[in-house]
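Take a look at these structures.
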Structure 1
Amino acid sequence: MWTRAQMSYRTSFVLTSLGNLLITSLDFAVLVLMFRHTDRLGGWTLPEIGLLYGTSGFALGAADLLVGSVDSLGQRIRSGDLDVLLLRPAPALALVCAERFALRRLGRPVQSLLVLGWSMQALALAWTLPRLLLLAGMLVCGTVIFSALFVGGATLQFWWGEAKEFQNSFTYGGATLLHYPPSVFAKELVAGVTFGLPLAFVNWLPTLRLLHRPDPLGLPTAFQYASPLAAALCVLAAGFAWRAGLRAYRSTGS
């Protein structure tokens with residue numbers, strides 16, 4: 001329904017989508033400008049960092065497209081609109097995510113895929129079937145992990161109405177962190193986004209396997225293939241948090 005509504009003003013939709021595409025491109029433009037003054041960043045070349053940028057950007061963009069509307073949950077709780085969704089014969093989470101679905105958010109994943117395609121051509125790698133499967137798994141699992149972070153972060157708004165920006169620090173902030181190689185960060189931070197908030201499984205650990213680079217934490221090789229497991233655990237945690245939030249929900253009565 002929301003897609004049909006947006007497509008009724010096609011010129012506006014096209015212009016908004018192009019604007020979204022250009023704005024998201026500025027992040028990579030910053031990286032390109034940085035490499036005008038250096039050949040490597042943390043020992044990584046621009047095409048290698050482009051691989052990180054493309055995978056994390058796509059995962060965030062696809063998750064934002066699919067479930068990004070959940071970040072306005074707090075507004076619905078305060079206004080009492082959530083009651084309407086809870087009365088409908090469909091899962092409340094699906095309705096919250098579908099509300100005001102914005103197809104213009106395609107700009108970020110499309111732009112990230114363009115950067116990813118360029119980096120794949122620029123890298124001196126033989127893209128064998130195992131590497132392609134690992135890359136595809138990275139994109140899918142990364143999308144699932146960021147989707148779980150969107151939902152899990154949004155559930156805080158059941159108790160803390162103004163948690164939207166706190167949630168964004170882990171989603172959009174986490175994606176920005178993943179644009180850069182783990183070698184430029186302290187080992188404590190890398191460990192935190194591996195064993196705490198599992199952002200490292202979005203692209204850092206699988207990319208180390210793709211590029212045959214050493215792990216700064218010296219973890220077993222199995223961790224570089226553990227993105228599906230991390231994604232599954234994130235979904236379970238987000239589902240548990242959502243159910244707990246619904247149980248704690250109290251209507252405004254309006």
Structure 2
Amino acid sequence: MKNHLRILPFLIGVLCYLNAYSQVDARLFYFPDVSSSHITFTYANDIWIVPKDGGTANRLTTVQGTEIFPKFSPDGKHIAFSGNYEGSSDIYVIPAMGGVPKRVTYHGSTDRMLDWHPDGDKVLFASARESGRQRYNQFYLINKSGGEAQKLPVPYGEMASFSPDGKRLAYTDKSRLNRTWKRYRGGMAPDITIFDLEDMSHKNIAQSDANEELPMWVGSKVYFLSDRGPEKRNNLWCMI
């Protein structure tokens with residue numbers, strides 16, 4: 001009996017260890033994107049896809065590592081995302097119906113997938129690769145097959161979406177998406193700015209002391225997340 005009592009703490013420790021490593025860091029379904037027929041999203045650090053009409057969701061990525069920010073190509077045939085497989089996050093492209101991810105960027109800095117260019121051949125991402133001490137991000141375009149990245153003439157950039165003609169960007173130059181407090185009002189609250197890539201002009205279209213995030217350009221309208229209003233809760237807003 002005494003021997004059994006001696007080994008009991010050891011067995012409890014083993015079970016606790018196995019239980020800790022069997023838990024999935026799943027969170028909720030997040031960072032969704034929609035094509036004409038499907039929805040892609042991140043769950044448990046993998047990329048999934050499901051028909052818009054409902055049904056069974058299929059997992060597109062199973063490799064150990066974190067995949068995040070999936071975005072459909074304009075024709076819906078490919079999904080670009082940020083994947084962390086070798087110590088830093090790079091851009092990858094995978095067929096929407098499944099296949100082997102193709103690595104697009106090769107850099108030690110974190111590359112965050114943002115949007116596809118309307119031509120369907122290039123992807124937009126944010127990176128601190130040329131910002132000195134990596135205190136801020138900037139925007140880059142790169143061909144979906146890889147090659148040299150082109151830095152866009154925007155001084156600072158975190159989140160962005162192309163206009164349908166690809167000539168303008170709706171973007172934020174800072175972000176509080178990963179902060180742990182709510183209802184912030186101050187100088188670090190992001191705004192939505194329109195940047196014209198042809199004449200280099202820019203205009204703040206959501207001037208407020210609230211937090212405006214995740215601009216999404218759809219047709220002639222720009223949708224975004226904001227906690228403006230008396231409730232100071234995030235809701236979807238639209239600028240025409």
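Looking at structures 1, 2, which one was relative contact order in percent (Cα under 8 Å, 6 or more apart) calculated from, given that it came out as 9?
Values: 1: 28; 2: 9.
Corresponding structure: 2.
Out of 1, 2, which structure matches 15.6 when mean count of other Cβ atoms within 10 Å over residues 90-97 is calculated?
Values: 1: 15.6; 2: 20.8.
Considering all the candidates, the number was obtained from 1.
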Working back from 1.3 (distance in nm of label points 7 Å out along Cα→Cβ at positions 42 and 138, computed), options 1, 2, answer is structure 1
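Can you say which of 1, 2 returns -3000 when helix-only ellipticity at 222 nm (-39500 (n - 2.57) for each DSSP H run of 4 or more, over all residues; to 500) is computed? Walk me through the numbers before you get to the answer.
On the way: 1: -21000; 2: -3000.
Comparing all candidates, it corresponds to 2.
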Identify the structure, out of 1, 2, from whose coordinates Rg/Rh (Cα atoms, Kirkwood Rh), for residues 66-217 alone was calculated to give 1.04.
1
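Assign the value 10.5, calculated as mean count of other Cβ atoms within 10 Å over residues 34-41, to the correct structure from 1, 2. Please list the in-between numbers first.
Numbers: 1: 10.5; 2: 16.4.
Clearly, the read-out refers to 1.
No lab work stands behind these numbers, since they all come straight from the coordinates. Keep in mind the model is a prediction, meaning the values are calculated, not measured. Cβ atoms are built from the backbone, for glycine too; each structure is taken alone.
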